[in-house]
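Derivation of every value follows stated rules applied to the coordinates shown; laboratory data play no part. Model, not experiment: these values are computed from the prediction.
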Structure I
Amino acid sequence: MSDTKRFIDMVLEHFPESRLTFQKALPTFHPESVDDAAGLFKLASEQDQKIYITGFGNTIDPDGEQFKELFIVRTDRLNQLVQVVPEDFYVVVRAGYPLQELNLNLEQHGLFLPHSDLPYVGSVGGAIAAGLTADYKGHDLPVSRYFIKADIVMPDGEVICPGSACFKSVSGFDIVKIFSPSWGQLGLIVNACLRVLPLSIADDYRNLKMHGLEYERFVDTFINPGDNVSAQYSLKIKSKFDPSGRLPLIDIFH
């Protein structure tokens, strides 16, 4: 029996059968909660099973030889709008919530998120992990600017909650920002807390232009960080929480 087949059998023992599907012949786990995701990651850590995290699979579709020995974790069932807090200008959504649907729900609260109106057809978690960026009056406006807190499952199954929903001055490095972009290398974002803006200023953001997603550049920087502070922090986190590379970097360009 292959290691992957043995791991599939263990997953079926630990989780409802409905959590597991096979997409393009690849075993694919669909967590529906933080506990689901943490339990799966802990089991994978114990069995040294490598995982690939994906959202809607629009940017990188897990298919082909590079993914053959991987266990896919897809966030499509983490698709709830958890909480809107108008008085404090933030919203909590799960990773698989479609980004373009967010403003449809925020509008009734007199709020909006600039990036929700971009022609990005993926999930909130995917947008954060891919570092979705817009052009705003000639300047880069990354979605990470509004990414303020998260519940994240690390490669060993530990759940961390970096960031804060409070308005405050922050000194030093804001650790939650390290997960945007991270392309699934550091862990699975399950819940994301986003700062949102009053609808009264939405007209100022109507003409945002979406930048192309730069996965190839991310791969190059992750391999050779140079003096890039964010990449250096990312690699430190990677070496601490994923020293054996259970979330492998997939270089689809070579």
Structure II
Amino acid sequence: MFNAAVALTAAVALTTSVSPAQAAPSALDSPSAAPRTTTDIATILAAVKKAYDVYKSFAQGGTSGQDATALILNAIQSAQTAIISHIDAIATAEARACARSAVVDFPNFEALTTDNRQAFALAATTCATRIESLLGTVTDLGAVDQLGFSLNAVGPIALITRSRTGLTNPSFVPVLVSGNQTVVTRLAPACHPHTDLEGATEYICLAYNGDRAADSPLTNSQNAAMQRTSWPVAKSVLPQLASM
């Protein structure tokens, strides 16, 4: 049986505490780094978008709280291996620990007492807020990338658990919007146009991790260069968050 006292202790501790063929070799391809396949990113993207969609349906009265929690849990768990691999790559120990705890402990939410549920929700909120703050201050773009994945793993968990414990989200949603906007801005690829001898123009884009793509129009090249990063995830969920 789940030990609520242990869960509370852990929760309180959190509050204190280009296509692959074109990719250039980078440090992210090392054995110790998080996996960077397009399938990996697509799995995370589908899970995160589903989780935010479920929360939006709940907030609009279309899904009950318990059903929404279960659906968000299923979405996160469908990509848990990929999500955890990126969380584990976070250099900042505090953010790594709180994000991992939120994802790993979320399945136990229904077994918690009322007080412990609120402690969990507050811990997840603190974690997401801390990640949003780090996104604007860390200098390494690889760290920004990994934090971007973690923000959107913890985000839906914090939203639904806050709602389930009587906390409101109008002041929390902007934190998620701000964090994702930072990811989109800071990880944006460097692009320049190239016109060939026949007058055709394509855009050559280079991601921070060395992935590059050449395509037209510009958005196609950007998307291809960034497909092994958290940039497409952040870009895709921003409209969802803005509509909440």
Structure III
Amino acid sequence: MLLQVKGLTKNFAGLMAVKDIDFHIQKGEILGLIGPNGAGKTTIFNMISGFLKPTRGNIFFNGGNITGFSPPKICHLGVTRTFQLVKPLSQLTVLENVMVGVFSKIVNPEEARKEAIKIIEFTGQLHQKDLKASGIPLGARKRLEISRALATRPELLLLDECMAGLNPHEISDAIELIGKIRENGITLIVIEHVMKAIMSISDRIVVINHGEKIMEGTPEEVVNDQEVIKAYLGEDYVRR
């Protein structure tokens, strides 16, 4: 088991954002995390990646308890996340942005540059390597966010709505990239509202509503669960 969360809970001044969440992920899996806006999905990512400390509960990675560790320490251990709102270093080029991530593992500038080029070639951004991050469109910035995360050599990658705002062609490209990332031995947890994508890439899906887990199962089991349909998917989705 690569990651396990037990009783994960976060309380913000009396507001229970996440309550007693349990789930796990095995090496090589893609786990989907879905639910309405405000359900607590990103709060869970924030706790796993160290940006928030849980009110209670524990997070285990590769058998060790990482609850409350700092983001740099968790990243060093092999857990990296992307963010809903992409914020690249706008005045740096695509290549330089990725090099910043590479420097977390490689100190030598020339070696870091070579590694960064390999990454952006893998993610399909080599043709944009000399463009400033501020000048590329949303789809490319989303892909750059993934490239920067891959630069830290993660064992577990947390993707937070990496397809939001993309057109159908870009979504198809993102699905293909996620498949390639898994083929390279990286395990993924994916938060996504694009149902076509999350249902096609996930081995299992955890459904969150009002901070609590209401369902966990295969994509087929999830889309046929009445509580999930009522809380999130809606009858229109099921009838498609």
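Structure summary
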| item | result |
| --- | --- |
| Parent structure of the calculated result 69, 38, 29, given that Cα extents along the principal axes in Å is the read-out and I, II, III the choices | II |
| Entry that produces -20000 once helix-only ellipticity at 222 nm (-39500 (n - 2.57) for each DSSP H run of 4 or more, over all residues; to 500) is calculated, selected from I, II, III | II |
